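Derivation of every value follows stated rules applied to the coordinates shown; laboratory data play no part. This one's a predicted model, so the numbers in the text were calculated from it and none came from an experiment. Cβ atoms are built from the backbone, for glycine too; each structure is taken alone.
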Structure I
Amino acid sequence: MLRFLPALALWMAAVLPASVAAQQDDSAKNAQQARAALDAMVKALGGDAWMNMQNREYQGRSAGFYHGKPSGATVEYWDIFSAPDKERVEFTKHRDVVQIYTGHDGYEVIYSGKKDLPKEQMEDYLRRREHSIETVIKTWLKDPATILIYEGQHLAESHLADQVTLISAQNDAVTILMDSQSHLPLKRTFQWRDPVYKDKDEDAEEYDNYRPVDGFQTPFNITRFKNGDMINQRFLFKAIYNQTLPTDEFNPDAAASKIVKK
């Protein structure tokens, strides 16, 4: 047996490097395919204009669900987002219930004044913002340590879709499914570990009914899921991009002074 060891060592030295090189080459080609799919998605959404979008406002109606069934609660809302980390959401026809997010802080403003948003709500919001398609493309994709994996074509809402997963340097992952024809995003999914029970939870959003607005392809139907159960649907009436916003748009104290005066 011992006399075969030198030959075995030579064989391994010759074969293994070639095998590793082939695997590296396959991984590089797969990453290129994943990046091409993401590039096509960005172009479909609006290209450079989408990459450099300053702000957007959605007006619509939001419906809540419990265990996938309608809860009966629907509300009109206005959602104003300013890149990269400011957002103002107004509820009711009078727009007198306001939630403002700036950086990692969040506030609710009603007629009685301003208060901090609950910790659980802030954690949920920040998780979704950090795993949004905008953050993944504009931040994760710029990091050379981010791993791209093209996972083939799958069905998403009866559409054939290209599936790409991005893994950050922190071992965080987001999966995006894009329509293989239009290249528009159909679904975004990520998981996180529950800090109490230590099991994994899944957050998913589906996008449908795209319409062009100001040169941006906009999903007028957005559905959110948690662990496979539908928890929210948003139906847009109107979208506006890159408008001039008031200087105090994301100032909770300014919002409180206006609402209290009503």
Structure II
Amino acid sequence: MSAIREQSEAVERGGILYDAARIRKAEPQWFSREYWAQRNALTEMPGGRGSVRFLQTDTGRWVWRHYRRGGLVAKLLRDRYLWAGEARTRSFAEWRLLAELHHRGLPVPIPIAAAYRRHVLTYEADLITAELPPSMTLAQAMATPMTQDRWREVGQTIARFHRQGVHHADLNAHNILLGTGDRSVYVLDFDRGRIRDRGPWEDRVLSRLKRSLEKISAQRGTALDGACWRALMQGYQSSGQRTADSGQ
């Protein structure tokens, strides 16, 4: 596993954080759609609150995410966040968390670069990560029956994060990825995530995931198969977790 070497620099109206072990220097234009489009190196996919952008580079494919708000506040601020210092920007915080999780050997995207741009009292933010191996989201995989072994692998992966106190703020079926060429399970989108002491929050994370699975099942006109959730919880508990009161 290659180490990540953090480097940061100030740019006009903002700053950039990047992995100096993988790239010589991060450029502000990397966070410009026009820059990549002019080089025919941009692929955009709809999803979430905006779009996911894939960038073709000399060192492989990258994934670029522009931070956008959800809920009612999005009508007013959309992609603006209140300024509270560079270290507390959404992009820098997530970049550093991903770097730490990668260092610990957890299955997350490798952070490449993060940026923010000031607007007096607010800021915008972006994050670029390395593309993961071929995979599909858990939501996509649910379109066809999954084996109980696969559900257990998902539970075991979640347990790996919880053992190290990793609190994912919005764990759902869209940010759990299943490798299509192997048995790997990845977790992404650690915006607002953190490392903390273990506690009841773990049950809440699992309950949130279960609601996500139930919602997806309902959208397809079915109910979540109880055997699938029990298999996930078996995988979770087999990894040394305390029994979670999350409806197993």
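Comparing percent of Cα pairs over 25 Å apart across I, II, which structure shows the greatest value? Display every interim value, and only then the final one.
Working: I: 53; II: 46.
Sorting by percent of Cα pairs over 25 Å apart in descending order puts I first.
Suppose you compute semi-axes √(5λ) of the Cα gyration tensor in Å, for residues 113-224 alone for every structure in I, II: which one lands on 27, 18, 16? Spell out each step's value before the answer.
Values: I: 25, 20, 15; II: 27, 18, 16.
The correct label is II.
2.1 is what came out when distance in nm of label points 7 Å out along Cα→Cβ at positions 33 and 217 was calculated for one structure; which of I, II is it?
Working: I: 2.1; II: 3.8.
Comparing all candidates, it corresponds to I.
Check the numbers for distance in nm of label points 7 Å out along Cα→Cβ at positions 121 and 153 across I, II and tell me which is largest.
On the way: I: 4.4; II: 5.0.
When distance in nm of label points 7 Å out along Cα→Cβ at positions 121 and 153 is calculated for I, II, structure II comes out on top.
When you work out relative contact order in percent (Cα under 8 Å, 6 or more apart) for each of the structures I, II, which one comes out largest? List each step's numbers first, then the result.
Values: I: 20; II: 16.
Going through I, II one by one, relative contact order in percent (Cα under 8 Å, 6 or more apart) peaks for structure I.
Using the calculated result 12.0 for mean count of other Cβ atoms within 10 Å over residues 81-88, pick out the matching structure from I, II. Kindly include the intermediate steps, with their values, before the conclusion.
Working: I: 17.0; II: 12.0.
Only one of I, II returns 12.0 for mean count of other Cβ atoms within 10 Å over residues 81-88, namely II.
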